[in-house]
1. For which of P, Q does log10 I(q)/I(0) by the Debye sum over Cα atoms at q = 0.10, 0.16 Å⁻¹, calculated from the coordinates, equal -0.52, -1.12?
2. Computing P(r) over Cα pairs in 5 Å bins from 0, in percent, for residues 84-187 alone gives 2, 14, 24, 27, 20, 10, 3, 0 for which of P, Q?
3. A value of 0.65 was derived for FRET efficiency 1/(1 + (r/R0)^6) of positions 76 and 228 (r between Cβ atoms, R0 = 35 Å, to 0.05); which structure in P, Q was it taken from?
4. Computing helix-only ellipticity at 222 nm (-39500 (n - 2.57) for each DSSP H run of 4 or more, over all residues; to 500) gives -24500 for which of P, Q?
Structure P
Amino acid sequence: MEQQIQSKRLTGRIAAERIRMMEVPRISAAVIEGFKALGDPVGIVSDVMDELGIPHGVIGSHVLKPTISGARIVGPALTLRNIVQRVDPLNGAKNKVNKMAEFEAHNLALPGDVLVIQGVPNISNMGGISAQTGLRQGEIGAVVSGAIRDLAHSREIGYPLWASEFTPVTGKWRIETVEINGPVQIVDVRVEPGDLVLADETGVCFVPRERLEDVLVLAQKKSEAESIRCQAIDDGVPIYELINSSYGEKARGA
């Protein structure tokens with residue numbers, strides 16, 4: 001890893017040894033497109049994870065609030081962990097000690113990545129210039145357990161975020177980034193770099209990368225069954241038939 005890090009020009013905002021991976025594990029385009037084709041994916045994938053016994057990986061939009069109505073994203077997690085800066089914030093501001101390193105994460109981003117930040121409350125972990133930089137680097141959005149700011153900026157450029165708080169208080173001089181592309185804790189969900197992030201207006205779902213194909217296969221079956229049931233509603237099928245939970249499966253011959 002050390003040789004790989006040296007081959008990339010870093011910003012120096014965080015020590016190189018605190019970057020656990022220079023590139024998150026990639027997910028095949030076919031898998032990404034399969035999840036995208038589910039439409040609003042979080043509800044279906046949440047059900048599938050329940051059925052497969054995969055540990056809880058879903059967070060509702062009342063906790064992680066979307067900043068852009070109707071936004072949907074599907075992509076691998078590029079992770080970052082912040083803590084409260086371990087110096088007096090007033091002295092830090094006076095001496096201009098900025099230890100935030102999300103720009104290093106942007107520097108490492110590949111097209112389609114989702115920045116996932118284990119942040120701190122009451123202080124902004126990401127602002128508008130940061131969002132614009134991430135968008136330029138190919139990120140499709142961000143999930144932040146903590147506060148963000150500059151919502152108008154990120155909305156204007158079309159960079160969606162899901163965050164637990166909004167605040168005008170800057171993270172400069174107050175926040176320190178301690179790790180990039182290591183495991184992070186997003187509310188009560190542990191997320192590894194390269195896990196799949198799905199987010200829409202209902203919430204955010206994290207799928208462990210080693211279970212992606214299992215989840216996708218069952219999610220596609222459920223999505224097809226739901227489409228059959230919706231068509232049946234439009235076609236006037238009696239309710240006593242519709243309430244049979246296996247109606248869609250029977251209709252498609254499963």
Structure Q
Amino acid sequence: MISVLTLVAAAAGLRRPRIYDGIVSEELVPGAFSQDLLSLGAALVLLYLAVTAQGNQVKRPIIALGLVGYLFYAYGIYVIERTYNGLYLVYMAVFALALWALVCAGAHIRRDLPTPVLPKTVRLLSASGAILQPLIFYPLWIGMLLPLMRTGEQIDSLYSIFILDLCFIMPAFLMLSILTFRSHRTGLLLLPTIHVLGFTLIFSLAVGELVKPLFDATLSPGAFWPALGLSILFLALSILHLTMMRIGEVKMTSATEDSRSDRAESPM
């Protein structure tokens with residue numbers, strides 16, 4: 001459902017960028033276009049993962065959760081920034097579904113999965129890349145908020161970034177990185193989701209710079225290269241973590257063993 005709704009919203013934004021006229025500041029329209037482009041790609045990959053899902057897979061759902069996290073962030077921006085066009089209810093639906101998908105996934109992590117095994121060097125590298133984000137963005141965003149708090153000024157756009165980053169994304173980076181440093185099962189298993197989210201989110205910023213000429217704007221190398229470098233870092237960490245992570249065979253619960261035993265003894 002998240003994939004289908006995202007395909008509708010993103011395709012409409014790419015086909016008619018003018019749906020943002022008067023709603024999104026003119027200088028932010030290239031960013032909205034690039035976000036729709038990345039959201040379209042994320043939705044296609046997510047739809048493929050959903051259609052081909054099998055019960056014994058572990059790593060593919062981790063990638064899917066990262067994409068769901070990206071869509072939560074992307075459409076959270078549209079919802080919080082009051083992007084009141086004809087698709088606003090679709091934006092709200094994707095935002096809500098993505099949020100509750102993440103909540104349900106966290107609540108139903110399979111308890112029968114053994115603790116993943118990850119080489120120490122990879123574990124420390126993956127966790128260090130993740131914890132770097134809150135160490136940078138907490139001081140940066142709070143430093144930008146303090147003057148607004150002193151003056152009471154209410155900015156007209158991009159205030160959603162403060163909300164989403166400080167309340168949701170940076171805490172996720174922080175918690176999962178600390179758990180991974182401690183070799184905790186949840187951190188080892190879920191840290192790649194935040195790397196996938198970081199890649200898609202930051203890469204959309206790089207693409208936003210590349211598409212600026214389409215909107216009679218000038219590409220800023222000072223914004224493009226750091227975004228591209230950071231997105232490549234997230235992509236490399238996600239690939240490295242998932243490739244090197246080993247998960248042993250899933251042990252059957254007693255209930256599952258009893259069920260199989262009953263079937264074996266049944267004459268049918």
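1. Derived from the structure labelled P.
2. Answer for the origin of the read-out: P.
3. P
4. Only structure Q yields this read-out.
Coordinate-derived values only; no laboratory data. Since we're looking at a predicted model, the values are computed, not measured. Cβ atoms are built from the backbone, for glycine too; each structure is taken alone.
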